[in-house]
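Student: Next up: the structures, one after another.
Just so it is clear, none of the values below were taken in a lab; they were calculated from the coordinates. Computed from a predicted structure; not experimentally measured. Cβ atoms are built from the backbone, for glycine too; each structure is taken alone.
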Structure 1
Amino acid sequence: MALPPQPAHGADASGCGASPPSLAVIAAVAANGTIGAGGALPWRLADDLRRFRALTTGHAVVMGRRTWQSLGRPLPDRQNLVVSRDRSFDAPGAEVAPGLDEALSLVRLPLPAFCIGGAEIYALALPRADVLYLTEIGRDFAGDVRFPAFDRAQWREVAREPHTAPPPDGFPYAFVTYDRQR
């Protein structure tokens, strides 16, 4: 069962004020850190996709250019923000910003904004995120994109929901929520 979206602790729902908008990171990560292979997810987990949709619908999603290109279209019922250093990059149905700060300044929907990848954008977002929504996959997968290393001591696990992938794969995975330690 998917968890309902929740504003990060201390988030101002308007996104206005002195502090930058609240930011959440959402990712599915294999045991070896893999998050992608050839522009796609290297696994098929329908429950993970349902959770992603439930958490991010009605919010802004911030992604890098390659993630945008892998999706092939804007995600419905969300404000799609694409970070690209290429000022001529066009993303029909999305807003393009040259950096994470600029993308976050465009957020108009309720907080938190969700960083949905890829690796470079995750690396920029992790130091600023208030909450991590990870699908931790209990096996290694081959791939060419990895989730960036982060200091787990800065995070407190607040929820864990274990699952097993359906046959024939049958690998374990868990929906895990972490709040930043303050």
Structure 2
Amino acid sequence: MTSNFWFQRFFYFIFSLLLVVWLIVPQNPLKQTIPTPDFLFCLTLAIIFRRPNVLPIVLIGLVFLSTDILFNRPIGLWTAIVLVTTEFARTQFWRYNDANFITTWLFVSLLIVISTFTHMIVLNIFLISQAEFWHYLIWAMLTILIYPIMFCISFLIVGFDRKNYYGKFVGTSE
């Protein structure tokens, strides 16, 4: 069982590294007008809501601190917000363990919006230059819309738990 956790953690780290490299590599020479959703934040929340004991806080902090450095963001700000959000989500796992996907998605949407606006408020307090309000609003909406895809990708990392999902998809419970 422990080796499975280490494999899942290693796969999360490698997948997040590949995702960051994909986001850094220039793909379009034209100016980007639509912000890119935070795939990594969605994937982390999806894994936390599926299996909260798979991702330790140190791994999440390491991955997001490296993204802060690579994406040239204020170092540690988004990492701290993500760590607080994921730890809060970890404490709410028992509440959403047996809930349907829509309920979990609404709660994750609330967490994404609160995290985004917390990031905006902290940047405003310290007078750090930032994008416009609409940029953050579109970013939060795209991140919320991409969550179902990241939830499906999370099955690749933590596997399919037949005990929890069989009755919800088929309509019978064991």
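Student: With helix-only ellipticity at 222 nm (-39500 (n - 2.57) for each DSSP H run of 4 or more, over all residues; to 500) derived from the coordinates and found to be -4500, which of 1, 2 does the value describe?
Tutor: The correct label is 1.
Student: Another question, if that's okay. With relative contact order in percent (Cα under 8 Å, 6 or more apart) coming out at 29, pick the structure among 1, 2 it was computed from.
Tutor: 1
Student: Here Rg/Rh (Cα atoms, Kirkwood Rh), for residues 22-101 alone has been calculated and equals 1.05, so which of 1, 2 was it run on?
Tutor: Structure of origin is 2.
Student: Here's something else I'd like to know. Figure out for me which of the structures 1, 2 the number 15.8 belongs to, where mean count of other Cβ atoms within 10 Å over residues 46-53 was derived from the coordinates.
Tutor: Of the options listed, only 1 reproduces it.
Student: Have a look at 1, 2 and say which one yields 4.0 for distance in nm of label points 7 Å out along Cα→Cβ at positions 38 and 110, as calculated.
Tutor: Structure of origin is 1.
Student: State the single structure among 1, 2 that was used to calculate percent of Cα pairs over 21 Å apart, giving 47.
Tutor: 1
Student: State the single structure among 1, 2 that was used to calculate distance in nm of label points 7 Å out along Cα→Cβ at positions 126 and 150, giving 0.7.
Tutor: 1
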